[in-house]
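Rule-based calculations on the coordinates, nothing more; no lab input. Everything numeric here is computed off the predicted structure, so don't read it as measured data. Cβ atoms are built from the backbone, for glycine too; each structure is taken alone.
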Structure 1
């Protein structure tokens with residue numbers, strides 16, 4: 001197994017999903033005491049259920065309110081580093097991993113000491129052989145990306161390792177030295193896009209993410225976001241623009257402005273066609289606040 005591996009899971013009112021996620025980790029060989037759950041002020045009995053099921057086998061950090069995924073993850077990462085973690089695995093709580101998940105990650109880590117940021121192959125919970133996420137690559141000359149193999153059937157004929165530009169915070173294995181050099185997630189993102197920003201900073205520092213194609217996990221795909229679709233829409237739009245605004249320069253910034261404007265118009269038309277009128281306001285607010293550098297998280301009504 002991977003030396004001194006700690007796992008960080010953020011929970012917000014998804015008790016059963018979090019229990020399932022942790023069960024799958026222990027089944028895959030996770031070490032007792034090296035799973036950290038950061039609870040964002042849940043009101044569904046998550047903390048008591050975790051204590052009842054796992055006792056001291058899982059360390060729980062309790063927040064009094066929802067700090068967002070980025071800030072909560074940072075608390076878990078800091079705790080893991082303080083405990084001497086050599087590697088930190090970030091997992092969404094609405095996921096579960098294959099029995100061979102940790103073994104396959106360990107095989108990759110041991111194959112090349114230079115590797116420091118790894119993503120697994122993330123499959124759909126509802127379509128267990130279909131790829132939800134396999135890493136992103138930048139489009140030439142732009143900050144926009146394209147996802148590899150999304151929706152395709154998973155095959156073990158993929159190369160053992162695939163270089164990418166970005167991996168997903170839903171499932172991401174990181175060496176401690178990367179956090180020490182690059183820093184943590186930018187909490188202003190709240191949720192969505194924080195790992196894109198972080199991966200960009202890591203790339204600028206010389207680290208290159210890869211996908212470990214034999215390590216598999218399954219994602220229930222935005223279970224928590226579906227409870228507040230308006231907020232999710234607002235944050236996705238705002239944070240994407242925040243990323244572009246932070247790192248695009250010159251003509252590239254103008255191209256990203258046009259790109260996001262056209263994308264917003266396409267989403268508006270799609271929302272109108274499908275009767276999602278309630279999502280129009282958060283879409284417009286997200287676009288405007290992104291370009292106006294409004295960093296606060298507003299409550300969308």
Structure 2
């Protein structure tokens with residue numbers, strides 16, 4: 001700092017300008033990063049809420065029945081014949097998994113899946129992130145409701161991961177409560193030991209959402225080439241105004257004062273200022289002008 005103190009105002013202001021630019025873009029980076037996380041979280045939350053609504057609609061009716069099975073979604077829970085038409089039943093778990101597979105096949109950016117540590121279908125085995133999320137939600141259940149985790153998120157390379165818990169409700173106990181009173185087709189398909197024994201409020205699993213990471217430039221309108229150029233232009237404008245309005249005038253006054261000290265005064269050296277001005281440089285220039293006039297008038301008086 002002592003070395004900087006001896007430098008010119010140009011250098012000092014340049015250093016301060018660079019620091020200000022760095023702090024501005026640092027703050028912009030933090031704001032953009034927080035904004036992109038918020039945008040991804042909001043999008044993922046919206047997807048999760050739609051999945052919850054879809055599952056709630058199916059569980060409220062018990063299951064859905066379809067009269068056609070395509071090759072990619074040929075799984076079903078039970079079947080019944082009505083006239084010449086065969087209907088196939090799909091419970092919330094099957095219907096949600098098929099919807100998840102349909103979304104993945106459509107090559108959209110955001111995908112989801114429902115998974116659990118007590119899965120019935122091997123296709124629903126949780127990956128590392130999902131297993132950690134399930135464990136965290138279960139461990140967090142001991143906390144007061146206001147402090148329990150509502151979501152878990154992670155950026156994994158260029159992918160954003162998001163998970164929300166699925167809690168057992170009263171209507172879920174029909175298939176996840178006591179195996180002895182569960183629907184026969186459920187026990188027949190999955191056995192009587194997996195995903196039973198839950199109580200209302202227990203963590204059944206999670207809805208896991210995945211999407212590409214939003215770039216900083218896409219998240220913040222302040223971090224695009226035009227905005228950055230305008231910010232830099234504003235700082236440079238301040239620098240040139242400082243140079244024109246203050247530094248150049250101070251430099252000129254310093255040179256004129258130096259001439260006065262060495263007896264080479266210029267009567268009009270300090271005339272470049274406004275009278276009764278509120279500008280501090282004008283005030284300094286006016287003071288030096290009066291000083292020079294007094295020095296010159298005293299010098300003229302000594303000649304006689």
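Given that log10 I(q)/I(0) by the Debye sum over Cα atoms at q = 0.07, 0.08 Å⁻¹, derived from a single structure, equals -0.54, -0.60, which label among 1, 2 identifies that structure?
So the calculation was done on 2.
Can you say which of 1, 2 returns 0.00 when FRET efficiency 1/(1 + (r/R0)^6) of positions 128 and 240 (r between Cβ atoms, R0 = 25 Å, to 0.05) is computed?
Details: 1: 0.30; 2: 0.00.
Value 0.00 for FRET efficiency 1/(1 + (r/R0)^6) of positions 128 and 240 (r between Cβ atoms, R0 = 25 Å, to 0.05) corresponds to 2 out of 1, 2.
Quick check on the output: -16500 is helix-only ellipticity at 222 nm (-39500 (n - 2.57) for each DSSP H run of 4 or more, over all residues; to 500), derived from one of 1, 2. Which one produced it?
Details: 1: -12500; 2: -16500.
It must be structure 2, since only it matches.
Quick check on the output: 24.0 is mean count of other Cβ atoms within 10 Å over residues 8-15, derived from one of 1, 2. Which one produced it? Walk me through the numbers on the way to the answer.
On the way: 1: 24.0; 2: 12.9.
Structure 1 accounts for this read-out.
Starting from the value 0.50: which structure in 1, 2 was FRET efficiency 1/(1 + (r/R0)^6) of positions 48 and 232 (r between Cβ atoms, R0 = 41 Å, to 0.05) calculated from?
Numbers: 1: 0.90; 2: 0.50.
The structure behind it is 2.
Say we calculate mean count of other Cβ atoms within 10 Å over residues 32-39 for every structure; which of 1, 2 gives the highest result?
Values: 1: 20.2; 2: 16.1.
Structure 1 gives the largest value of mean count of other Cβ atoms within 10 Å over residues 32-39 among 1, 2.
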